[in-house]
1. State the single structure among 1, 2 that was used to calculate relative contact order in percent (Cα under 8 Å, 6 or more apart), giving 29.
2. Once distance in nm of label points 7 Å out along Cα→Cβ at positions 118 and 222 is calculated for every structure in 1, 2, which label goes with the largest value?
3. For which of the structures 1, 2 does the calculation of semi-axes √(5λ) of the Cα gyration tensor in Å, for residues 286-365 alone return 46, 12, 10?
4. Work out the source of -0.55, -0.64, -1.10 here, i.e. which of 1, 2 gives that when log10 I(q)/I(0) by the Debye sum over Cα atoms at q = 0.06, 0.07, 0.13 Å⁻¹ is computed.
5. Out of 1, 2, choose the structure whose coordinates give semi-axes √(5λ) of the Cα gyration tensor in Å, for residues 102-165 alone equal to 44, 13, 8 when calculated.
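Just so you know, all these numbers are worked out from the coordinates, no wet-lab data involved. For clarity, every value in this text was computed on a predicted model and none was experimentally measured. Cβ atoms are built from the backbone, for glycine too; each structure is taken alone.
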Structure 1
Amino acid sequence: MSRREFTLGILGGGQLGRMFTSAARTMGYDVVILDPDPEAPAAHFASRHLCAPFTDTTALNDLARSCSAVTTEFENVPAASLEILASETLVRPRAQAVAIAQNRILEKSFLQEQGIAVGAFAVARCRESLMHGLRQVGLPAIIKTSRFGYDGKGQYRIDTFEQAADLLEREPTMLPVVIEALLPLDLEISVILARSAHQAIRFWSVAENRHRQGILDVTIAPARIPEVLAQQARDTAATIAQQLDYVGVMAVEFFVSQGRLLVNEMAPRPHNSGHYTLDACVTSQFEQQVRMLAGLPAGSTEQLRPAVMVNLLGELWAEGTPPWALLLAQPEVKLHLYGKQDPRPGRKMGHFTVLGATLEQALSTAERLRQHLQRE
């Protein structure tokens, strides 16, 4: 059997690609990454780094010829690049699923077509339809760019029509956009699942998420919600995966608003809110991503301990390297740094996960450690 059969490829070399690559190498696979950043974190573990744009045909052909299967670590990779790869090698998830997830207009339309509940929204493609959409949805509202939005980027809260006009004057190329009603939130949760080529689905625990300035701050797993709501979330996520004919690991984020479950968005990849699975579950979301890509049986998603994950953002480095000894001295804390060289504010540099005998114990420890890190 050729070495190509034991080589996997991934578009994107950020922290998600890094954790996928680490899992794959541990399982005996070579990994080729394609990423234009010469300092891509995944390159530290990869067998080979193709340092080129995601649209580079030569690099894409090289990746396809080198690998038995290819995946992606983020949804904004050009769907056309996935189609080029699919002409020569196996691509999971398929380009059509990624294309829907990377465009908020297509995503909202898809969810509506499936009869899946979402918050009130409108699509605006010009100034007139923007103002009409705001009147239709009501103020205050959130305007979101149709593409390239993540971690709060490309999102704008609008309280008045004047603010909307000013925004459009500052950002004339932002159209088309999605206008979403500003919902009263009880909490936010996410479901991460793995779906195989044989249509078998495995779920991890539903996770409870807290955000700060649009960026995930803390994940609590399992979520502190009634089982009937957790089952509803799993069922909805499964419907999405099935209708997309999805193969791989995916995440679906939900709002819980006045007791009602509404889909916020989906991600065709492992997700920040699933990082706790690295330490708390029999099989992490990254090992499962490898398994789904390589056609292996799914690993158990059983959660062994309650867990709380805390993101570490670049502002923690404002006065130098944070005091990691504070975390490493704790026997039930796991620190994960992503190997990034430029700690900018808002940039995800790492995370730590606290395991506990109870969820309350893990959450208390996580909050105490985060406060200490921010004061040091």
Structure 2
Amino acid sequence: MKKYNFISSTIIISGFLALVSCNGVQKSDAETKGGEVLPDNIVELRADQIKLANIETGQIEMRSLSGTLKVSGLVAAAPQNFATICMPMGGFIKSTSLMPGNPVIKGQTLAIIENQEFVDIQENYLEVKSKFEYAEAEYKRHIELYKDDVYSQMNVQQVTAEYKSLSTQLKALEQKLKLIGIIPANLHDENINSSVAIVSPISGYIKTVNVNIGKSVSPSDILFEIINSDKLFLELTLFEKDADKVSPGQKIRFFINNETEQHEAVIYQTGKSISTDKSFKVYASVTSVCRNVIPGMYVNAVIEASSNQVTSLPSNAVVTFDDKDYIFVFEKNKEEGGKPFTEYRMIEVHKGVADGGFIEVVLPEGLNYKTVKVVVKGAYNLLSAKKNAGEMSC
């Protein structure tokens, strides 16, 4: 049955093209005798040709179309949700009990690291702190005595210089202690320690563990990587031609690998530059709870285009010729040699989103969509008539 339908359609189209070609030859003869010359954008058909081509006209409609755009990309974690743990002064790993995949909370101890320099910094801090306390008291005493003309200005300047110098040293040592994880206010003579705890700056799960007991690590070594998967985003790759189809706020449906479970996201930012391969990036926040989605996963996504009232036609009403899109509109009815003819005009348009068998058409300026009659069925037959008229003989 399918083979029969195909053969029937081929016969009908071939017959239609033969009729058109005959008409084209007759028109050429008329032209040589001073008859009408048709413009390049006009196709003229007789009533029998129109019937054979199954041509029907209709109106351009305002429809709410929400097209979709299929893209791909990766799952990623926001910079504030991804932590790389290093030790600014290095040392030897004294203990650790974590494995990749273990959950951690902010402030949890990841490992204990040991270094003799930790002792030196604490010792220096306590010494400078003691000297600073004495210098501060002397500074205040000299200021009071200077007011009573007991000490000279030179003595006050010497004490002030010593006080400020020790204050600077103390603040610098406080920052070093904080850098290795020691709180200066809690440090005193009885709790100097050669070991400090490496703690997690965020909550999440361990992605990478690069330590073991006894390992020597330097300041540049990455000891742990931690990811918080509560706030993930998608990094999607789109082509330049689709730049006008996406904007912040659009919804996205995405799938991981070949899974059927659907996840949701919302675009929060679009790329502001085009790369050398004519693509750009779109970023979307994951809004649904996705327990099986982790950073680095490949995703297939569908972007839902915004739904607007646009001028639209059935998809078959728009034809493509020489990489441009056209529609055919009814121009006029007329008679030649006692025979009725109908003219159709070919008009270039631009296609937009497609949805449910309809497509958005951007019309040329000045064309009134309310009054124009468009060929909604048989448009490709008209295109064939335009391309083949005069190329075949009767």
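1. Working: 1: 13; 2: 29.
Going through each structure in turn, the value belongs to 2.
2. Values: 1: 2.9; 2: 2.4.
Result for distance in nm of label points 7 Å out along Cα→Cβ at positions 118 and 222 over 1, 2: largest is 1.
3. Numbers: 1: 27, 20, 10; 2: 46, 12, 10.
Derived from the structure labelled 2.
4. Numbers: 1: -0.23, -0.31, -1.13; 2: -0.55, -0.64, -1.10.
Source structure for this number: 2.
5. Working: 1: 20, 14, 11; 2: 44, 13, 8.
Going through each structure in turn, the value belongs to 2.
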